[in-house]
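What follows are several structures.
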Structure P
Amino acid sequence: METKLPSRGKAEYLWRPLRKVILFLALISGLAALAMIVITVTDIALRIGNSGITGAYDMVRIAAVISIVCSIPYVTAIKGHIAIEFFYHRFSRPGRLVLDTGFRLISLLLFALLIYHSILYGLMLKASSQVMPTLSIPVFWIPWLIASCFVLVFFTVVYHILHPGKELIKP
C-alpha cells in the first residue's frame with residue numbers, strides 16, 4: 001500500500017527536518033537572550049549587596065554568541081534580512097530573479113568559507129586548550145556552533161535558490 005504525499009511533492013519532505021532544527025535553534029536563541037537578561041539583572045542586584053556572580057561577563061558573552069548565531073538560520077529562513085530594494089526596483093521580474101540568484105550564489109560561497117574557517121578555528125582552540133578567563137570553560141565549541149548554524153543557513157539559501165520568492169518558514 002502506497003502512501004499519498006501532500007500536493008507539495010516528495011521534495012518537501014527533504015526540507016521538513018531543516019525547518020524543525022531551525023525552529024529549535026530559534027527557541028535556543030530566545031532562551032539565551034533571556035539568560036543574558038537574568039544573569040545581568042541578578043549580577044547587578046547581587047553587586048548592590050557587595051557580592052556578584054563570578055564569571056557573569058563570560059556567561060553573558062557565551063549567551064550572546066548563542067543568541068545571535070542561533071537566530072541567523074531563522075532570520076534567513078523567513079527572509080527577514082534587509083534586501084537591497086534600490087537595486088531590485090530597477091529590474092524587471094526576470095532581472096530580479098537573476099540578481100537574487102546571483103546574490104544567493106555569492107552567499108553560498110561566503111558561508112562555505114565561513115563554515116570551513118570556523119571549523120578550523122575551533123580545532124585550533126581545542127588544540128591550544130583555550131578557555132574562558134574566569135570560568136575556565138573550553139571555547140572550542142563556540143566556532144563549531146557558529147559553523148553548524150552557518151551550515152543551516154547554507155541549506156536555507158539553497159532552498160531559496162530552488163524556490164525563488166518563497167520562505168522556508170512562514171514568520
Structure Q
Amino acid sequence: MATGATIHTFDVQLADVDRGVYEDLSLRVARHPSETDPFMVTRLLAYCLEYEAGIAFGAGGISSTEEPAVLVRDLTGRVTRWVEVGAPDAQRLHFGSKLADRTAVYTHRDPVKLLAAWAGKGIHRAEEIVLRSFDRGFIDAVATKLARRNTMTVSVTEGQLYLELNGAPADTRIHEHRLD
C-alpha cells in the first residue's frame with residue numbers, strides 16, 4: 001500500500017519590502033512521500049517570494065508533468081507564471097516558458113551545475129527565465145526546523161531574506177542567475 005502525503009501547516013507573516021507585498025498567510029502544504037524536506041522548504045519559499053493574487057501550489061515537481069511546483073493563474077484560468085523548484089530539465093522549462101508570461105526556478109541545489117545542464121538547450125525565452133538560489137547550507141538548516149504545524153515570518157529587503165521558522169532565525173542572500 002502506498003503512503004499518502006503528509007500535511008504541514010504554516011502560519012506565515014510575509015513582508016516583501018522589495019515588491020511591496022505584505023500578507024498573513026495560512027497554508028496547508030502536502031508533502032509527497034518522495035519529497036525531501038529541503039525541496040518542500042524551497043517550494044514554500046518560492047510560493048512566498050512569488051506571492052500574488054491567483055497563486056497556488058501545483059501538482060508538479062514531484063508527481064506531475066502537467067503543472068509546476070507553484071503557478072499563478074489569472075481570472076480566466078490562464079497560467080501567467082510558471083515556477084519550478086529543484087532541478088527541472090530543459091524541456092520542462094521550455095514548456096513552462098511557452099505557456100506562461102513569466103518563468104522562474106528556485107533551487108536548493110548548485111546553480112552552476114543547473115546552468116551548465118541547460119546550456120545550449122532549446123529553451124523558449126531562456127534569457128527571461130530567472131534562477132534563484134540561496135546561500136549554501138541555508139535551506140538544509142531551515143529544513144531541520146520543520147514540524148507538522150509551523151509559524152514562520154518571511155521578510156525580504158534589498159535582496160536579503162530574513163526568515164524565522166518556529167522561533168529559529170535564519171537569513172540568506174537571494175541570488176539571481178540568468179540563463180544565457
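The numbers here are math on the coordinates, done by the rules we state, and not lab data. In this text the structure is predicted, and so the values were computed from the model without any measurement. Cβ atoms are built from the backbone, for glycine too; each structure is taken alone.
Determine which structure produced the value -6000 for helix-only ellipticity at 222 nm (-39500 (n - 2.57) for each DSSP H run of 4 or more, over all residues; to 500), calculated from the coordinates; the candidates are P, Q. It traces back to Q. Using distance in nm of label points 7 Å out along Cα→Cβ at positions 78 and 158 for the comparison, can you identify which of P, Q gives the largest number? When distance in nm of label points 7 Å out along Cα→Cβ at positions 78 and 158 is computed for each of P, Q, structure Q gives the biggest number.
Figure out for me which of the structures P, Q the number 18.6 belongs to, where mean count of other Cβ atoms within 10 Å over residues 46-53 was derived from the coordinates. Of the structures listed, the value fits Q. Each of P, Q could give FRET efficiency 1/(1 + (r/R0)^6) of positions 102 and 126 (r between Cβ atoms, R0 = 30 Å, to 0.05), but the derived value 1.00 comes from Q.
Across the set P, Q, distance in nm of label points 7 Å out along Cα→Cβ at positions 110 and 150 reaches its highest value in structure Q. Between structures P, Q, the greatest calculated value of volume of the Cα convex hull per residue in Å³ is seen in P. Ranked by relative contact order in percent (Cα under 8 Å, 6 or more apart), structures P, Q are topped by P, which has the highest value.
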